[in-house]
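Structures follow.
Throughout, read-outs are computed from the coordinates displayed, never taken from laboratory work. Keep in mind it's a predicted model, so treat the numbers as computed, not measured. Cβ atoms are built from the backbone, for glycine too; each structure is taken alone.
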Structure 1
Amino acid sequence: MDKQQIIDKAKQIVDPARQSQLLYECLDELGIKYQKTTCHKCRRDLYAILLEELELIEDASDMSAWDNSEFTWIYHYPRPVRWGDKVITKKTPQHILQDFCQEHPKLCIQQSKIKFK
């Protein structure tokens, strides 16, 4: 299989965590050594490595699922809470949630943003 066919196959991968078989086939074609895993973050990192080897991205580490430099806060408490002069709900903007979650980490969850090409 030539490089263009592998690129076409790799572009069919929408979610590497769920399309592991297609991901592993592409890695095998390129001769990249890996270990099969059920970890979704690991599969996304393998996908980033695949894209880097195919020269579709410059650096796979920029897409690492383990890097929490870019994330969103999710308020998961079942009801609104008054915090100072604000009411915190699931619709509260990120810049307010960030400060709130620093003080009350048990009421919030960090969710990583995953960049797909």
Structure 2
Amino acid sequence: MILAFELSMPGNNSWNSKWSGEGRSYVIVKKFTAKKLIEQRSFHYSWGDGWGARIDVREVDAAEARKLRKNSLGFCGYDWMVKTIIDYGQPMADHEVKEYLSLMKGSETCSQ
């Protein structure tokens, strides 16, 4: 299974209400040997200052994956969003991952 993760910034707080990367291709393509269960196909991450990212996920074939990789300008340093979507089911910054893991660890001890 090949999944394409596409980044956009529909929520922004710029002077002209536009993201400087608008209209460009920011895609990460990942190949999974087993069927990866990502039920949600669109994710949002908010920084709380008016900026918000959207990550759309879709399954692609090998030919489309090659084309997307060739045309992509990377992921603007937001690769962590894809990693945390894969690992935890949602985009989370480092401090949010730590909080999440702490909560999960706490809930394990409560249920034992």
Open item on the list: As an exercise: distance in nm of label points 7 Å out along Cα→Cβ at positions 14 and 78, calculated from one structure in 1, 2, equals 3.4. Which structure is it?
Closed with: 1
Task: Structure from which 1.41 was derived, Cα Rg over 2.2 N^0.38 Å, options 1, 2 - done: 1
Task: When mean count of other Cβ atoms within 10 Å over residues 54-61 is computed for each of 1, 2, the largest belongs to - done: 2
Open item on the list: Using FRET efficiency 1/(1 + (r/R0)^6) of positions 22 and 38 (r between Cβ atoms, R0 = 30 Å, to 0.05) for the comparison, can you identify which of 1, 2 gives the largest number?
Closed with: 1
- [ ] Compute relative contact order in percent (Cα under 8 Å, 6 or more apart) for each of 1, 2 and report the one that scores greatest.
- [x] 2
